[in-house]
Structure P
Amino acid sequence: MTHDEHDSATPDDGLYESLKGLAEEAGITTVWQDYRGVVHTVSPTTLRAVLGALELPALSAHEIAESRKHLAGEMLGHTLRPALVTATVNAPIVLPIGAEANGKSYRIALEDGTTREGRFGDDGPPVVDAIDRHGYHELACEDWTMTLAVAPSRCYSVADALTDAGRSPDERPWGLAAQLYSIASDGDAGLGHFSALATLARHAAKSGASALAISPVHAMFSADLHRYSPYGPSSRLLMNVLHVDPRAVLGDEAYANAVEALGGDAEARALEANRSVDWPASSRWRLAVLRKVFEHFIVDPRHAERRAAFDAYRARRGEVLEAHARFEAVHAMLCADDTRMLGGWREWPAAYRDPHGDAVKVFAETHRDDVAFHAFLQWQAAEQLAGAQRAAKDAGMSIGLVADLAVGADGGGSQAWSRQSDMLMGLSIGAPPDLLNALGQSWGLAAFSPRALRRTGFRAWIEMLRTAFAHAGGVRIDHVLGLTRMWLVPDGADATEGAYLRYPFDDLLRLVALESWRHRGIVIGEDLGTVPEGLPERLAGAALLGIRVLWFERQWQVPDQPFRVPHEWSNAALAVTTTHDLPTTGGWWLGRDIDWRARLDLFGDYSSEGVEREARERDRGMLWARMCEAGCAWGDRPAPDAPPIAEALRYVGATPAPLAIAPIEDVVGLVEQPNLPGTIDSHPNWRMRLPATVEHVLEGDQVRTRLAAFDEGRKRR
């Protein structure tokens, strides 16, 4: 192991040791090791930035001392009695509070309406007797209360879903993955919608799929249609209204009238003919049609019953929905006058930066219809996504839709605006340098504050999980490594100038398991990248499926790094050929990803185009040999321009994974990957359209051959 002197931090003053001590107590790792084995020391500037975001000032000796004192009392429960404590079924619950509860009686109101009573011991930490059923239970002791979130020992599993569907838990089901925006349908104005998703689910189920994983459907920015990455949302508590199908809101007549009022559908037809998504143009068209439909909805007496349903939805979602709707309306108003406001609420005039301030309240009163429109769109998004999940289940899928939970939210978006104390402002989630991204990554997303999570009883985490599970049979947690630690980069700093911040892994995982069972949905965790030691085992123990990707499943300790044969793959992780951030099977075989990285100079200091192409040629030979050895392929190795997609699907299908997923890009034989990490506009990220409409995309001899090969692999033992 070497030490990188260039990245070593030298104390900027005599406070460094105290600063480092505070950082470590706050969960900040002060040294880290990169993928080359080089050890780096986090700079004082970065430590102060992360501590400041945690509301632990550290600019002077006095501030450091006060922050350490406050943090120590908080950890012991002296300065902050937790609003919620997590636990596991049938295990005693140790409360992280002081001794003031010793010797006192307590009462627990269980979620099912029954009660329990007990008494804390006279000394030692207060302990609640084990509870034998999961749920959110309310503990009361004299004049204080707290919630006990008691979780099952594991998440709801694929075997549980199969059993609930009346199928054998020993089956090895498979599914498809699709980017929702890419699903093409007649009259869609060039952008996929929830109705097309429902149709795809029916056709996938007819082909034998048990699941359909989709790209994130988090709320985006209706006032800034140039921000369309599904992993850079405005809020993870609401939905992406750009995927609402206008025709499905009030029916064909209302839709036709709305289109006529806009001058006809010529623009929509032109957008529909595009081979890639023109997000700004397609989104503007869809929002304009939806606005006309809404204006009809609020005045037509025939929709009185539906208006009552909308009012009920609005009341049920409460503050979360109203805050987002207000944000959308304020943002649109400000951006119309000044494009500098596109950056988000931190650029707004001071009066509008406070979601509870008088300016926002007055605006909401004087722009009631605008606020209602954005709430209406959320209602329709929820109804239509729920309809797609019903379509999947009714068609025979045992799991149905698998929603995708992005790792963070844009710091300028509605979630950060409405819950400013919940987020770590001034920091961006990212990743240190690794084999695929030698320059490191900073994604421009804000993370939850672990201190705020504890202070609010994990409110934001629970709300987010419930939104994700609400209309799906499972959830994929993007960058699940963030449950244990997050790489955070100060705004304006290089991606290498970050630090790891620890998160309350046990608490977060228990809440995932609890919500998983309450919604009867499976959980998948994207555990690719720099994985903390022991994390895959912890996830497997909780029945939270990791992800194993064909390109990475190798015996690295063996000379020439041969690929693992199917039976050597994990039986506790999802199996896939590839992901949205990696080359498709066709693209990998052809070396299309290398073409792109060469064009954009993305190799870093430790590789080159020539090295990569030589390695890919060796890899093609090794993978083909393994496919033949496993009985999944035969004959001579195909040429680089004749990718063995069916063979790769059969190979991945033959693994013991509880669930295997085939990206639809592989099924239809696409070469380009949906997203190339490290790029924004230089690669057509998040814009590809599928080559056929949804009614026909799973048709054709090659597509059927690939699906049949995948299904055959799953049936092997």
Structure Q
Amino acid sequence: MDITGRTITGAILLLLSFQAVAGEISETVHLDPAAVSSSSSLGWTVLNYPGSEQRGAPGHPLLPAVPAVFVLPPGAEDVTVSARPLARIPLASARIRPATMLRPFGSTDPAMLLPDPSVYSSDVQYPDDPLLSSHVGHISGVPVVSCLLQPWEYTPSSGSLEMITSMELTVSWSDGAAFSPSPLQRQVAGARISALTEDGGNREMDLTLQGGDSQYLIVCDSSHTDIFQPLAVYHEIRGLTVETAAIQDILASTPGTDDADILRNFIRDRFLNHGTVFVLLAGDESLIPVRNVYTYCEGYEDVSPADLYFADLDGTWDGNGDGDYGQPNDNLDLYADVILARGLFRTAEDAETFVNKSLHYQINPPSGDWRRRAVLCGAVLFEDEGYTADRGCDSIAVRMPSTWQISKFYEELPGGGFTAQIPLIDEGTAWNHYAGHGNDRGVWWHMAPLAMMTSWIASDTLTNGNRAGIHTSIACHPAQYIDHDCLAEALLQNPDGGGAAVLFNTSYGWEGHWPSLGASEMMCIDLADQVFTHQVSSLGLAFTMARDLRIPYLEGGYDRTFQSLLSFSAFMDPALEVMETADVHVMPPLEFTMSPPAPNPSIGGEAVSVFVAFDEGSAELSIHDMSGRLISRQLLTSPSTVVWNCCNGDGERVPAGVYIISARRGDYIQSRLTTVLP
């Protein structure tokens, strides 16, 4: 098999159904020397290889690394990985550039290009092993083994350089107990493995798959259960089984060492025994427990919340037993078992805003061009290296449909920010990306005017109403919500606009060894790739895949990829369906359509009409109130205008409120909200 990028071994999805037996896999990896290129930097040579990322300890030679991924049978344990070079080819002698100490975005420390004398005067081959690191994790019980390879043999003292053009990778394991996933869990695992192995498999979910009485779990305060009922009803109409659990009941009835451990144990039980796929933690740290983890990377340390703790349910996250969670030597799996997101609010009013935004985005978004508009903001990130956010932002832009209007605001050296992005976002934008310097109050340009997006702009300036889209960022700390009113909260809690979904860092975002991009940038690019290129309509699944794709690049210890995985967090409905992700000319014909209800609102009992169109067969139209109670249902055998007289099945006028009108044809559902006023 040939390596020119991310992953190698195709996934055998039937493995999801079989028990492991002790075994061993050996694969020969081939690399193409013709694909190697080089560039010069301050008198040093920088090697490049397609799909690789530069790796090296500060002061040590900086060399490209490529990953390989193996999928093992469920139950495989005690996994070992080894690499044996088989063939080499000499390359021209080179003075390989030393790695600098990487910095988080926003750091003002200079990039120190200082070769380690003990390394560069040595005739010891570098690296001493082409297997830079390996990691074993699990996706719904399926073991995924990733290897990070540096296929070079470099002698620093002489500059002699060889490329390993083939090597044998061997993975061995013993057999153990296997988890039997539900049909929906199995399908989600298959989609994620397809993304990791790039085998082109189906990455969409069929929500009609049976299995489990808690496919979508909402954990909220006992006083908020009624507030979340409309969201539960919506997902039940989509075909999911929904459980709403009060955190007070969970803490009182589930064992654990502290509140966070108790909550995680409850989620683990629902995953193992009740078919849970989606989890919404409905509230900030004042309502729903958090797990703070300590991170350290290249001189920077932090303590921040890591919701991956509640999604990755393998092990204890305290494998060394020292009471500090989320350390590299805690045997972390890092692959999420459930698709999890959090709602950032503490009051009932803000909880209602969160629910209303989620429902309006998915059920009744306003029509108009805003649904196909994006704003990409890219700052000068490190002036000393000429490291700007253009490349990362452009990598997102090329994944978007050609029919979209993409507004780019790119700060060029030496710097100077923009304010024109704010009126555009205020008009309504479906996708917004902020690649800049950050803190809990906002994301910033390199030079004045500094404000790219801030908490006061998000809460006081934006009046985009239900034209609230998705917001992503690589910046440090814009979602650091513990003891702060952070930017993520401001976007989500603005009842007059802001955002419907926010995917930000709770801690640092990290640079890469330029021209390689950093882990934070790559996760945002991979997120866009899953949404727009692969048409993964569930934003939560796309977000989970984006994190999955970073795990093969782990180097070990407190590296920046590890810290970025813990930091990148989702604040949204985890099953949120993304709208308008395909080019108009390549979209397949709709199986059916339903017009917006009219009039909307209905005043004084005025009848509401919708038109349901389909080409053959039959469809069903139903109306529910926001508590989930069925108001009416009827079968349609041909395209029809359906008139609802705002009465229930007994002919009684329904109370004033918001109602869900849903049309179903087979597995396809379209839903809209309609308001009835006195």
Starting from the value 21.1: which structure in P, Q was mean count of other Cβ atoms within 10 Å over residues 130-137 calculated from? Q
Taking percent of Cα pairs over 33 Å apart from the coordinates of each of P, Q, which one would give 53? P
Working back from -5000 (helix-only ellipticity at 222 nm (-39500 (n - 2.57) for each DSSP H run of 4 or more, over all residues; to 500), computed), options P, Q, answer is structure Q
For which of the structures P, Q does the calculation of relative contact order in percent (Cα under 8 Å, 6 or more apart) return 11? Q
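Every read-out reported here was derived from the displayed coordinates using simple, explicitly stated rules and does not represent laboratory data. Worth saying up front: this structure is predicted, and the values here are computed from it rather than measured. Cβ atoms are built from the backbone, for glycine too; each structure is taken alone.
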